[in-house]
Structure I
Amino acid sequence: MGNGPGNGGLHMTEAVYWIWLQQALGIGSQKIDRVIEMEGQAKALYEMEKEQLKQTGFLTSEDIRKLKTTSLDPAKRLLERAKKLGCCVVTPDHSDYPDYFLHIHCKPCVLYVLGELSVSCPLSITVVGTRRCTQYGKKAAQMFSQGLAAAGCQVVSGLARGIDQEAHEGALSVHGRTVGFLACGMNVSYPDGSGPLKRRILNEGGALATEFPFDAPPKAHHFPLRNRLMSGISDGTVVVQAPKRSGALITAQNALDQGRDVFAVPGEIFDWTMAGCNWLIDQGCGVAVSCYGILESYFHRLPEDQIAEMIKRVENVKSPGEPRAVPHIQPKYSEPQETANPPKEEELQTISESAQKVYAVLGEKPLDCDAIMDHSGLGIAAVVAALTELELNSRIAAEPGRRYRRKK
């Protein structure tokens with residue numbers, strides 16, 4: 001995108017007014033939503049006299065003061081730097097401005113972008129979590145991002161260490177499309193050492209985007225502003241691992257406020273790094289135990305041939321040492337069943353007691369969570385945590401309708 005037609009003279013002339021508006025009113029200002037809804041947009045606002053600005057009905061006297069005292073020169077300099085760096089300036093009147101952003105509050109009016117931001121994908125899913133992730137979190141992030149990217153979904157995250165980077169890496173491992181949103185200027189090296197990951201994202205056809213002007217450092221208040229874009233550009237957000245106080249929960253709340261879906265990976269109730277995820281589940285968010293379960297939530301929006309192709313792609317993704325199971329559409333089955341091959345003692349020693357109980361009741365025919373609860377005697381929280389553990393260890397396969405069976 002950096003050198004594409006979207007950077008042509010007419011758009012770049014208009015873009016300078018959007019940069020000026022962002023500098024005058026500030027990133028994340030709700031007033032910008034009103035400007036985007038105006039037919040004349042930013043340039044018309046720039047050309048208004050004070051009295052005309054008052055008549056808009058939504059600008060305060062302080063807003064008007066800022067608009068009349070903010071010079072256009074800094075915006076011109078930023079635009080010139082963008083050209084030199086091959087960075088596209090995407091504004092609401094640009095063809096690459098994501099439609100998703102037209103339906104959220106606090107719309108971005110300026111995005112500095114490397115790569116292509118608006119690419120046709122069946123779904124866009126944001127994957128987020130804590131920087132201080134465990135092996136469980138890393139493995140889950142990789143599993144979800146690999147499967148979703150293989151299915152043709154766009155995987156969105158924030159480039160931070162921990163879950164974010166694992167999400168990007170997982171998508172890249174299957175040559176999938178991933179988009180990274182920065183909380184700093186495009187030319188700022190943050191996080192340290194993230195340069196190679198950023199280059200790989202672009203080389204694989206992904207994109208990097210930020211609202212923040214060149215040289216802007218990653219300040220603490222930038223991250224919540226960035227998070228609203230990560231959730232806003234996606235159909236749903238998956239929280240992989242997050243304590244109760246986590247930026248990932250801000251992203252999840254943004255997603256809910258924006259009318260998007262939120263899924264959370266369950267964890268042990270005594271694990272503080274999973275407390276935020278378990279809380280989201282307790283509040284009614286979707287339980288993320290498999291890629292298929294997430295994709296299934298959107299099948300009603302997609303044509304059957306596309307669903308079949310997505311399933312086929314997910315089937316071809318390799319788990320560590322073993323191919324993923326092929327999902328088959330089957331009638332719901334919840335009767336007790338004999339276990340054809342009882343688990344070996346040495347196999348059970350590597351998984352938790354709850355996972356052992358769940359594994360023991362599963363066989364070749366799939367069971368839903370209600371049936372697993374009945375046969376194992378465990379509650380729903382313990383069952384979903386056990387199912388996640390078993391799937392991450394490649395012991396079970398998820399079927400349509402959130403049903404599970406042993407892998408052969």
Structure II
Amino acid sequence: MNTALTVERIRLGLAPLVLLLLAGCGNTEAKLPAKTDEAPAPIVVSVATAHEQALPTTLDVTGTLMADAQTDIASEIEQRVVEILVERGQYVAAGQVVARMDDQDARNQLREAEAVEAQIRERLGLNNGQDFDPMKTPEVQQARATMERAEADYKRFVQLLDEGAVSRAEHDLRRADSLAAKAQHDTAVNQMRQTYQSLLAQKVRVAMARKAVEDTVIRAPWSGVIAEKAANAGRYTKKGDRIATIVRIDPLRIELTVPEGAVAAVRKGQKVSFAVQSYADRKFEGTIAYVGPAVRTDSRALVVEAIVPNAKGWLQPGLFATAHIELPAGRPSVIVPAAAVRNDGGVFRVFVAKNDRAEVRIVQVGRDVGGSVEILRGLQTGERVVSRQVDGLADGSPIAGREAK
């Protein structure tokens with residue numbers, strides 16, 4: 001009986017222990033580690049290799065556009081303006097009439113000068129255009145005939161004196177007449193020579209009178225644009241008074257100020273590109289044609305002039321220009337596609353493909369080169385960069401790169 005009671009007590013004491021062991025086994029199963037997640041898939045990206053390219057170096061300068069030529073169209077005579085045929089801004093061709101002056105006085109003076117010339121020609125017998133010969137002029141021919149007749153009479157009286165038919169006094173009278181006739185002939189020859197010189201002088205007067213008539217018509221000296229009109233019809237002008245101002249605007253000149261430190265790099269024939277505020281979306285080009293011989297002491301700068309074609313007339317003298325002078329190429333630059341560069345608030349970054357992962361780099365960018373960009377710092381030639389930005393790409397992201405087309 002005692003034995004049975006003891007066995008029962010042992011069974012009852014072991015029951016809680018069995019339950020505790022079973023509970024412990026259940027908790028052990030609940031605390032088994034869960035299965036780990038799989039590694040993320042690589043991001044497919046296009047990559048491009050950073051390469052070297054020699055870029056032209058530019059010098060940024062400022063300047064002012066100037067007319068290739070500018071001059072005042074002035075009156076050549078003192079006279080009243082009867083007609084102005086141009087307006088400000090009008091294009092005129094070389095020789096085109098700009099203004100007309102009263103020409104009545106000039107024409108009268110020309111007629112007078114031509115009449116005097118004709119009178120002298122008539123006296124010299126040059127109406128048919130023959131060359132001047134004093135011996136063929138009417139006055140000299142008449143004096144020669146008188147001289148020859150007097151000489152003949154004198155010779156006859158010499159013979160009569162030898163025969164005793166005339167007296168010595170009559171002989172001497174005929175001799176004096178012969179000598180006087182010869183002197184008159186020589187005088188006539190000299191007078192005709194002087195008259196011919198007067199004819200030459202009168203020709204000059206006729207030419208001057210003819211020019212005075214021509215000067216009543218004021219013409220443009222060369223093709224250009226009327227910049228200013230300084231006179232109107234009815235105004236009495238003196239010689240040298242300004243009628244209008246003309247400028248030549250094709251081509252134009254741009255005067256550039258080059259700082260002292262860049263003087264050695266500027267040469268005749270270099271290209272210049274520039275912009276003006278009036279056409280902010282356009283670029284204009286020119287060629288350096290003149291380099292100043294000395295640096296200005298007040299500004300420590302060199303004056304350079306470039307010729308700028310202006311066939312369409314878009315540019316006007318006086319415009320302020322911001323220009324870039326192309327200098328000889330320096331060291332090659334590192335070039336990458338522009339789409340590879342990311343701008344985060346002024347901080348430029350690229351993703352470099354390295355060991356199948358994306359590595360972010362902060363870079364310093366330079367000039368844009370037609371769909372590409374110059375990298376000044378932060379990237380080496382030959383490194384491969386992600387050529388297009390991809391969503392979700394971060395520093396250290398696994399990537400699968402393929403060459404960009």
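Set I, II, criterion mean count of other Cβ atoms within 10 Å over residues 280-287: the highest-scoring structure is I.
Taking 21.1 as the value of mean count of other Cβ atoms within 10 Å over residues 88-95 derived from one of the structures shown (I, II), identify that structure. So the calculation was done on I.
Across the set I, II, mean count of other Cβ atoms within 10 Å over residues 104-111 reaches its highest value in structure I.
So distance in nm of label points 7 Å out along Cα→Cβ at positions 128 and 352, computed for just one structure, reads 10.6; which one of I, II is that? That value comes from structure II. Using the calculated result 0.35 for FRET efficiency 1/(1 + (r/R0)^6) of positions 288 and 376 (r between Cβ atoms, R0 = 25 Å, to 0.05), pick out the matching structure from I, II. Corresponding structure: II. To test your reading of the models, identify which of I, II gives 28 for relative contact order in percent (Cα under 8 Å, 6 or more apart) when calculated. Computing relative contact order in percent (Cα under 8 Å, 6 or more apart) on every structure in I, II gives 28 only for II.
With respect to Rg/Rh (Cα atoms, Kirkwood Rh), the largest value across structures I, II is given by II.
Just so you know, all these numbers are worked out from the coordinates, no wet-lab data involved. Only a predicted model underlies this, so the values are computations on that prediction, with no experimental measurement involved. Cβ atoms are built from the backbone, for glycine too; each structure is taken alone.
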